[in-house]
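Down below are the structures I want you to see.
Every number in this text was worked out from the coordinates using simple rules, so none of it is lab data. Note that the structure is a prediction, hence the values are computed from the model and not measured. Cβ atoms are built from the backbone, for glycine too; each structure is taken alone.
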Structure 1
Amino acid sequence: MATIWELDFYSRPIVDEQGKKKWEVLICETPLNVADRAETLFRYSQFCPSSTVNSLWLAGAIKDAIASAPKPPEKIRFFRRQMANMITKACEDLDTPVAASRRTLALSLWLEERMRSFYPAEPGYQAIANPSVQFVPETPLPLPDALVGEKWTFVSLPAAAFGEMSEWDIGFGESFGLSMTGIDSETPIPGVIVFSSRATAIAGWMSGLELACMKFDSGPPARLILDTGANDRWILASFKDAATEAEAKGFEAAKKQAKQVHFLAIQSNPESESFAGFWLLHELNI
């Protein structure tokens, strides 16, 4: 299985002796299956003086992390678009693929943990709200015609069912440890299954998009939107009657009860016992 890292390089609520903000790089391994637990994933952190915030320093920190990790990353994800140039340059200098992504659950949870308990104990701490990343919604694009499913449906599975996910026949996809989100085993996890005779082609295309989450957009028109990458959006389905719109609202409510965990599946037909694609998703507040 591939090793993917999540990276954040930004100022923290701590000042040095000169009253200047300290910067920090955080690197952690991306959970890729439902058995992953946060405490078993690789983590690396290093503070950076504000006077040396540049791609050269960051490349050196990533190199140090690689030297201390069990396995080097095959790809690095980051979510702060304002740091894109610096992070991309540092990764390119190390010949490491890099992707802007909102699929950074482990990093988001670690940042929340450090804001609660680590930074307040550091000298020079200044109590401020955790700055979120403001995503300016792009206009959703229609899916390419060849990738539009012939049929789709809202479904749900109990969280406990995902314990057997490693045994499912899945072509493309990615998951994460549900234990990281604190979901009860009986909690229903909502999802959408798309059916298509070109299921493999659709799943293969989606696997390169850095799938983030699905959201109900009341419009008008009412639609189901798929968020990918740093800020990309796609129209996954449009609702033409009150019944399906009500189902979509129910999906969004179930997402909230499941702590924003949900899934997208691609199958060739409703009778199939395999998935061309299956992604466990989580809508982050970052």
Structure 2
Amino acid sequence: MYPGISTQIFRGEKLTAEHVKAIAASDFAAAEIYGMSPHFDCSDETLVRNAAGWFADEGIRVASVHAPIAEMMSGTRPRRGISISLGNSKRRARTLDSIFRTVDAANTLGAKIVVVHFGMFGDFLKGEVLSNIVSSLILIDDRIKGSGVAIAFENVATQISMAGYMTYLLEQYAFNRMGVCLDIGHANINEEPSFAVESCARKLIHIHASDNNGTADDHLYPLEGGIKWKLVMKNLRRIDYDGCFVFEPRKDASYREILEHCRVTYDLLLELREETDVGCADA
């Protein structure tokens, strides 16, 4: 397992070389690019090529690119969500187009993973939603063949995106270049995060890390909310997870402070992972 930082911490600004230098200065060697315009427009080929150079110059691995979750931003908030679960065929088609553009950008950036939300907040486990998702998966699977990119589907605190159910669907339909991005904060809203780690272990290829108190997606620093991180970290060790552990805080602080805090927190989490199992149930 290795630490990464999401460029969401700069999401109110267009990504620049200076942001990448700040990541390098904080000793992060990996990053996830937040593919939401105007922060980062995956369809802007010049920007994508330039960004590939910025990260290469600083020796930072682009571990993943996050596909857009909305058609526009209002300040730092997404507006008019897009999703593979939408019943509106035109908006779902635009969702797929945005995912395919993100895959192309990931190839240029050298990223092996594209993160895609498995539906959207508010989805219900019902036939129409499931049909829309599975139909989208089939189209995505066909598009990524031979691309060298895997899709990591992120749980979004809905029944249909629970870690075990996503894993079941991906295995049931033999989508071999698709896995799970387990968002620990999202899991804390509708399932036990440490159990979620175990239930998606066979398909777990990516992690998003933030904290909350179980009711809202607060994007606190890990160890600041109610998540039982000792249990989470021990289960990650138990399943031998070796992918990226991406921090996704949203804090009212300078990004240099955020980067420093996340890097220190990662070391604290590693200490929890290595502690003995005595008393773990009370962690």
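Hey, mean count of other Cβ atoms within 10 Å over residues 33-40 derived from one of 1, 2 reads 21.4; which structure?
The read-out comes from structure 2.
If FRET efficiency 1/(1 + (r/R0)^6) of positions 57 and 241 (r between Cβ atoms, R0 = 30 Å, to 0.05) comes out at 0.00 when worked out from the coordinates, which of 1, 2 was used?
Label of the source structure: 1.
One of 1, 2 was used to calculate helix-only ellipticity at 222 nm (-39500 (n - 2.57) for each DSSP H run of 4 or more, over all residues; to 500), giving -13000; which?
The read-out comes from structure 2.
Looking just at FRET efficiency 1/(1 + (r/R0)^6) of positions 17 and 145 (r between Cβ atoms, R0 = 35 Å, to 0.05), which of the labels 1, 2 belongs to the structure with the highest value?
2
Of the structures labelled 1, 2, one was used to calculate FRET efficiency 1/(1 + (r/R0)^6) of positions 9 and 257 (r between Cβ atoms, R0 = 25 Å, to 0.05), giving 0.15. Name it.
Label of the source structure: 1.
Looking just at percent of Cα pairs over 33 Å apart, which of the labels 1, 2 belongs to the structure with the highest value?
1
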